[in-house]
Structure 1
Amino acid sequence: MSLFDGEPEGGKATLHSAPLAERMRPRTLEELSGQQHLVGPGKPLRVQIERDQLDGSGTGSMIFWGPPGVGKTTLAKIIAETTKASFIEFSAVVSGIKEIKQVMTTAAQAAELHSRTILFVDEIHRFNKAQQDAFLPYVERGMIRLIGATTENPSFEIISALLSRCRVYVLEPLTDEQIAGLLRKALEDKERGLGALELTADDEALELIAGYSSGDCRSAYNTLEVAAELAQADGSKQISKERAAEAVQQRVLMYDKSGEEHYNLISALHKSVRNSDPDAALYWLARMFASGEDPLYLARRVVRMAVEDIGLAAPEALNLCLSAKEAIDFLGSPEGDLALAEAVVYLCLAPKSNSVYTAYGAVQAEIEHTRQEPVPLHLRNAPTRLMKELDYGKGYRYAHDEEGRVADMDCLPDSLKGRSYYKPTQEGREKLLAQRMEEIRRIRMGKRGRS
């Protein structure tokens, strides 16, 4: 299997060929920028790669942990090329148990022919326990050398049995200077980069792009491509700081899990649920799944919708959303995605109430802007004689012994007596809570009238 399947065979590079980030992908350790703490001259990992001795420290499998665009995939491909191993790339975003078994069968057949296989699993943290377990027998028997890439802490996202058989290497974000240098090379490289376009760029422009990339080299390359397209559209050969800023803005509108479009999409999903529109909600949910969003992130946001917008009008919604989260964790994606879709449709059609959300916000504001009052004496416990002598607990009335199980007793500090924060709606089950609150109010008023 070719190391760079689908990559143009040299020749004149254009903006219409493979993405610039793919064309400029380093092919050797010498071309690799950054990660010198791992693959710099004399570093253990580099020595093991060059000597083809990765198996000397165990199974030869490893986990690359680091933010996006720092070279996890690139380093895995360089290892495969240097050690003359077949390279199979596998994405946890679009693959399930069926695909894992197919890949394992291919790797096992290669092993029988004494051919080594590196299985690269991108975003391995997205696999659930059962899916990660499927790799174990092949890793243990040496049929594959597994290299997993993750942006999440492996201690929390990778099962212990698999993690114990892998070496974890932490990859660091590239510096702005390193990225600016790579962008300059891309502009000058006529074979793989943008050199054929004969563009130049101001140093400030490249520094701006590098700064906005936040250490993500792939993002920087993509932004440079947009800037080059803008320059060509204007008939210019110069990428100025202003044109770079325009390119950055256009790149922000593309989906990025840490960028603006990420928040635009989740906002659209949340507001569609709030407005009881299941068709729109399903559309925005599917858009986020298609963009590679973390299913557990979506599950957390859907749980938040249940407590923020549905609330006590349909308290069962919270349990349904938590069950959807468990289904995703158990089945993985894409099989578990349907559970979240069911939860989203239910939230859309459920009665809505933000009364608890509003009440809690009011209480938080009260605490922030008013004096921190001491707890009233009658609400304090009195486990010692001194506390009793100081009237701790004096005047407390046990509600279970009172008529209607409601005591005529204030539980707020004196300065806040009479405050009302929670105001139930007449939606769904919350209507019953409103009736109960009115009943409690009448009981208290009746007791005060008799005292």
Structure 2
Amino acid sequence: MTTLLAFLLTLGVLIVVHEYGHYRVAVAFGVKVLRFSVGFGPVLWRRQRSPGSTEFVLCALPLGGYVRMLDERESPVASQELPHAFNRQPLLHRAAIVAAGPLANLALAIALYASAHWIGLDEPKAVLGPPTAGTPADRAGLRAGDWVRAIAFEGNEWSDVRSMSDLRWQLTQAALQQRNVQLQLSDREGKGSRTQTLDLSGFDSRDVDSNFIKKLGLAGAFGEPVLGEIKAAGPAAKAGLLAGDRITAVDGVPVGDAQTLRERIRSGVQQVNGQAQGQAQGQVQRWRVERDGRSLELEVTPRVARDGNAVVGRIDAFVGQPPAMVTVRHGFFEGIAQGAVRTWEVSSLTVRMLGRMLIGEASLKNLSGPITIADYAGQSVQQGLAYYLGFLALVSVSLGVLNLLPLPMLDGGHLMYYIFEGVTGRPVSDAWLARLQRGGIVVLLAMMSVALFNDVARLLGLH
């Protein structure tokens, strides 16, 4: 229910703001607005102050909206109302009315990002977990427990890294620009300092997707190798392990972080004959444990479990403490500036990704549809107001940029018509308008189909 309500609130806010942008500028230029609709289909709620005023309606299908203006191309217009018809407006007025919707979404994104910055976000510190062997992070000499304090693109000045999400964003930007980065590091306590270069030359834009950070070898933040809740009668409980135990070594090999401990547990099974789960058994492991200032040696035998097609070990305990968190908060003016910068960066990234998907340099798996949006909306609401505002800003940017694309049926398509009219001195012919509209519908349906397929594939674990 939370996910559904968050999804409906997200759509409602974004649609109202987008259509209000069109409505407000149209009214400012003296255009008569007949209807302001949120949603399509059967009308659920209607309000109209007087017979000649704008009719505001809420419809049953909340997947969009529209502002219907007086226009001779749609129905006859009385002679005394012709000055208020949309099609009779100067070219610049019509272009401003059309552009106002997407620009309202981008302005909303700035306000939402700024609000999230003012409230403050609790995010993991940029303390690295163990890099995956053979990845660029591993080859760069990064280690578990490294705290990334600052980052610099080739030829650029250093900029502070406030959190793990900030680091991921900066690395994504660098990869899209195919630029190596330098990282300024200390240990997780803030002691010492060294600089490492992270080589991103092996990546191109097709590699920048939802798994990009994993490809770099930086899948997660650092976590202490401390046990949490122990499930009764599980392997951990049978071995005598307790919540709060710190694991320092497994079979004589030092364990410095939670991810390494998880990997040792997962690998604590051996095949007997074949690959079936029933033909594998857990291996006895000798764990060195710190408890209340004492060092203990315990034998732990992980049970056999299946993870997809793989056979892995489990001990039925929560492994690892949550990563260290830091509150990222900005002042009033800095928050606005950061909101504008983030809106620009996300807009630019969205345009580049769409362009690369169009020419085949980026995967179409990056397109998301309503199911993914609903899922993320529910998750962000549960994390807190600041997270939801950030999510809402991201979707608002996406909606604004999408509507500015030069596709018929979208605001950007109409702006292209007006550019043609401004250059040639004559509007696009009705015949060409009809052809372009049909082509635009095909493109939009194809994009929606791919996005919906990606949603379903993610649900089924295929992506």
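No lab work stands behind these numbers, since they all come straight from the coordinates. In this text the structure is predicted, and so the values were computed from the model without any measurement. Cβ atoms are built from the backbone, for glycine too; each structure is taken alone.
Could you tell me which structure in 1, 2 was used to calculate mean count of other Cβ atoms within 10 Å over residues 64-71 as 19.2? Going through each structure in turn, the value belongs to 2. Here P(r) over Cα pairs in 10 Å bins from 0, in percent was derived from just one of the structures 1, 2, and that gives 4, 15, 23, 22, 16, 10, 6, 3, 1, 0; the source is 2. Suppose you compute distance in nm of label points 7 Å out along Cα→Cβ at positions 232 and 312 for every structure in 1, 2: which one lands on 6.2? Corresponding structure: 1.
For structures 1, 2, which has the highest computed value of relative contact order in percent (Cα under 8 Å, 6 or more apart)?
Comparing 1, 2, the top value of relative contact order in percent (Cα under 8 Å, 6 or more apart) belongs to 2.
When mean count of other Cβ atoms within 10 Å over residues 192-199 is calculated for each of the structures 1, 2, the largest result comes from 1.
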